Structure I
Amino acid sequence: MQFTHFNSSGRAKMVDVGEKKDTNRLAVAIGSVRMKRETADMIRSGGMKKGDVISVAQVGGIMGAKKTSELIPMCHNIFISGVDMDFEILEYEVKIRATARTCGKTGIEMEAMTAVSIAALTIYDMCKAVDKEMVIGEIMLVRKSGGKSGEFVRRGENL
């Protein structure tokens, strides 16, 4: 396997996907925001002064997915047919899952991971007044399908 984002001079390039066939593609990414128990309780009860943390993080994640090609230098601007966000508020953590879909010539993994990242940053922003020690972590691709490389499911994931 070799990297495809370099030209013959060893400089960065955007890969030409023009000859690839359109396929249905899906990507699922996860991440988390660890926090104090009191912070998670405030999110759960709707007690944050800035408003409904999860609703705002959901919209932020979707908006982030739509802006991925503007944030990641070599990402293609692709048609996103759908993005869904799921959140689970645990005792000391909010778990985030993004599912992104497209029909196109290149994958949607970066859009799913950007959605999780922006949702996590939104949670941090909305809760930082009460908990500056929150930790954003373990953002990863857990599933992808479609395209030349086919199906990927991270070991240990129950999808």
Structure II
Amino acid sequence: MEKLTHINEDGRPKMVDVGDKEDTLRIGEAYGCIYMDGKTLEMITGGKHKKGDVIATAQVAGIMAAKKTWDIIPMCHNILMNGIDMKFEPDVEKNCIHIGARATTRGKTGIEMEVLTAVSVAALTIYDMCKAVDRSMIISDVKLMKKSGGKSGDFNREVNEDRK
């Protein structure tokens, strides 16, 4: 088993020193889903929510959260992101919205936590905006889909790969 990098020799948390690492292009993609009542999904996709455009608000929230990941995850480094984009795909058969985030950076570390945070906060924003009409929503399947760059190499999750 590999050693945990965020634990010091005394068994206490530490922020990893990345000063000697080389800058590389890093790309990350994450996915998540929020399930809801069919009427809630219809309200969102039909633009009938009193609070405004739920998807646009969730997208902005996800992007903002990615930029502030270092501020809410204790051992994350503050990284300069080159860009981030998000996709939202309503699914009327499953009564859910699929959420994706893709971001890039060139640096010594980063991008996985940023895309995971973007997806999570986007889903939480949808929940927050719609909780008055549907408290039964379920946020699910938040996971890293792809990561490239850096010393640890590439990671690609199979689209239908389930881990229980």
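Ranked by mean count of other Cβ atoms within 10 Å over residues 92-99, structures I, II are topped by I, which has the highest value.
Structures I, II were compared on distance in nm of label points 7 Å out along Cα→Cβ at positions 12 and 148, and the highest value belongs to II. Taking 26, 12, 7 as the value of semi-axes √(5λ) of the Cα gyration tensor in Å, for residues 68-123 alone derived from one of the structures shown (I, II), identify that structure. Going label by label, the one that fits is II.
No lab work stands behind these numbers, since they all come straight from the coordinates. Remember, predicted model here, so these are calculated numbers, not experimental data. Cβ atoms are built from the backbone, for glycine too; each structure is taken alone.
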